[in-house]
Structure P
């Protein structure tokens, strides 16, 4: 096991898969000479050459179109979005073409492509660069949606995504990119550890219990799973035992793990960065209520981002962004502690 930053775990996964399979290539804006978003693909152009590290014009429609066509022809493209917000111009290509081709052609064509990039709220990146758009993709049959929280899952899920024969939306946590291993270890020992085995992968549709608990279940994904761990530490200081479930993928969605946890704790809080209205937390909460009704001792609570475009002002951004204190308050509501 090595202790890695999230961004380094992603880079390791890309390197291992490009070394393993010549059909894997990277395509996107400035992935070569500029070395990708936050330097993630640094050195790739020199190592793999311009045929496998393809710089494109500023055209997300072109990037996704190229990925779809090359995937249908037998390659395995990894298309980078500088921010997942920028995938919106290509949403038609993703939802109407990539997601439907295999179904519409009766399986005669596969679309083994990955669309990856940083997602979620940044630090003062404002309204057009600080959005969590996962519900737009998790709503579409034919896609898979991965939302890794930890460096290990960043590596393991990306390798699984690249080897999958279906289109995968791989939403990386913008706030986790540069998080230092020692800061993660302070939250929970082992949180920054990444297996060295190049064949180690994380399967889709299998949530993970990051922390065992007995009083309340905190359910989340991506950055907010780490916030849930912070909240669990705070709750432990108040003699409240919180179990933390990290979903890992939203499509396929593993509800069996949260439901098993609910049978033990009888209380649940669902957390997301996303706006609350029609968000992923709403779907998860609905399934908990429908399938786990008789295990609930209190209404399911949701913690979400404020329903506003993300402000640039740091104090306003902090107000709009959910944090560990918000999660603690929601957990206490399920316990009638406040």
Structure Q
């Protein structure tokens, strides 16, 4: 897995020229890319959500489109529309901004549910259907959506079906004092994004994605993931636990994290490190728990502490 590790280090180091002091968040974005998953960034304005998407696209020389969601946006504004051509008397498809390799869905929760639903087919099946005609999306295809967790006026909460299609949810947060000082220094004359060059090709990404699929997931690790998922479904304070898609997402993300570390097998640490960003946004709390302001992340950490972690039999399986 040295090729995946080298690929990841190149991308992460390049993005860190723009996003300072947020290596763990950048690693999660790269994991989503390697898993062909989608990323939900939930944070306050001005912390670098858009810059992360742009820097990731430039690092790979991918096509990038930004969609600024508003309440008056229609589904056709996202997917595209069929326009009648009077010369050949046929309808021609005019692609929307969704036909790109990396798509930034900015403030996705400001769009109406009808417009939000236009993303469902694209995110799950990597295709869109307009006027009964199906159009394949380019590879790779990654949706990076952002939403502000503080401001709720004029917003529409994402439905559970759409939240479940995001592989990871992360927060960037504010930088510490040293990194913020460095950010001010770096942007004194011009933005570092202006000088950012590609460090890897799309072909290299596709090869890395294939390598991630070959990372070994021992039977005891599969059982560990299933035990975590089933424990959330039986938790007294959770109305809805993790879906089977969430279990698959956790296994894929754990493989990608192992590959980024140069390993061809998954360890329990990979699963535990990714459990919250992969699973927490898929949980629905009981009304009583919401009234007490209980956080899904805290319940998930509590669940992880109760599920037995694989031990010696895992090491024997990996060295066999």
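FYI, it's all coordinate maths here, none of it is from the lab. Predicted, not measured: the structure shown is a model, and the values here were computed from it. Cβ atoms are built from the backbone, for glycine too; each structure is taken alone.
General observations
- Source structure of the calculated read-out (mean count of other Cβ atoms within 10 Å over residues 265-272, 26.2) within P, Q: P.
- For the structures shown (P, Q), distance in nm of label points 7 Å out along Cα→Cβ at positions 145 and 225 is largest in Q.
- Structure responsible for 1.00, with FRET efficiency 1/(1 + (r/R0)^6) of positions 161 and 201 (r between Cβ atoms, R0 = 41 Å, to 0.05) calculated and labels P, Q on offer: P
- Structure with the greatest value (metric relative contact order in percent (Cα under 8 Å, 6 or more apart), set P, Q): Q
- Which of P, Q yields -10000 [helix-only ellipticity at 222 nm (-39500 (n - 2.57) for each DSSP H run of 4 or more, over all residues; to 500), calculated]: P
- Entry that produces 106 once volume of the Cα convex hull per residue in Å³, for residues 17-136 alone is calculated, selected from P, Q: P
- Identity of the structure behind 22.5 (criterion: mean count of other Cβ atoms within 10 Å over residues 9-16, calculated), options P, Q: P
- Which entry (P, Q) yields the derived value 0.95 for FRET efficiency 1/(1 + (r/R0)^6) of positions 113 and 177 (r between Cβ atoms, R0 = 35 Å, to 0.05): P
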